[in-house]
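What follows is a set of structures for review.
Nothing in this text is a laboratory measurement; each read-out follows from the coordinates by a stated rule. As the structure is a computational prediction, the values presented were derived from the model and not from experiment. Cβ atoms are built from the backbone, for glycine too; each structure is taken alone.
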Structure 1
Amino acid sequence: MRIGGVDTDVCEQCGGLWLDRNELARFDRPDVAFGDALVAHLRQFPTTLLDHSVRLRCPHHADAVMLRRPYSARVPVEIDHCPECGGIWLDADELASIRDPAAPSR
């Protein structure tokens, strides 16, 4: 899906989101309308129970295991980050939680 000039990759089975290096900055602030549109789009997909003990592999670097880390000290949402390319994988509700950490998860 292209939104705000960024090609995003959305998994239509789980509502997860892949963003290349530095693309998350286009959507993470609550005052950015592009983020509102992307969160609304992601909410149409079913929430999936995830096993966070399973480490993901980067879709661009099959040998790279994604690192799970907090988004920031202020926003403790855990995201998956590729150490090779800097890409980010967000589970279905994580973008909404990053944009508004006080909001309950769906």
Structure 2
Amino acid sequence: MSPAYPHTPDGRYFVAKGRLWRCSNPALAPAERQQLVKSLMAARRAVGAAQTEAAERQARERVQEAKVALGERGPVWWSDGAADESRKSPANSGYAEWWAALDKEARAKGRS
């Protein structure tokens, strides 16, 4: 988890650009997580290097697959039945009280 962005108390999300973004599944083994992150970074580089629409589409599919495997997209990795609040403003989510209680500096980091 990046210390640059505020993280929700339950560890499910971090806030960047004023939105909640799902964190990776903390139950992943470190070696598995490392490999998935490596695959994600390679796929992102492939998106940027793509010379054709087909190559870009294929690279974006690889990004999606890696994000789902990390738990950042797709089915949620928690089991308490809480809905996914990804991409919501924290002020308009179940984390509104937590967000309002953060100091100005932390909220500013979450807006950048």
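Here is how the numbers come out for the structure above:
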item	result
Winner on mean count of other Cβ atoms within 10 Å over residues 35-42 once structures 1, 2 are ranked, highest first	1
Comparison of 1, 2 - label where FRET efficiency 1/(1 + (r/R0)^6) of positions 27 and 67 (r between Cβ atoms, R0 = 25 Å, to 0.05) is highest	2
Which of 1, 2 yields -4000 [helix-only ellipticity at 222 nm (-39500 (n - 2.57) for each DSSP H run of 4 or more, over all residues; to 500), calculated]	1
Structure (1, 2) behind the derived value 37 of relative contact order in percent (Cα under 8 Å, 6 or more apart)	2
Label whose coordinates, when Cα Rg over 2.2 N^0.38 Å is calculated, return 1.18 (choices 1, 2)	2
Among 1, 2, which structure scores highest (criterion: distance in nm of label points 7 Å out along Cα→Cβ at positions 43 and 59)	1
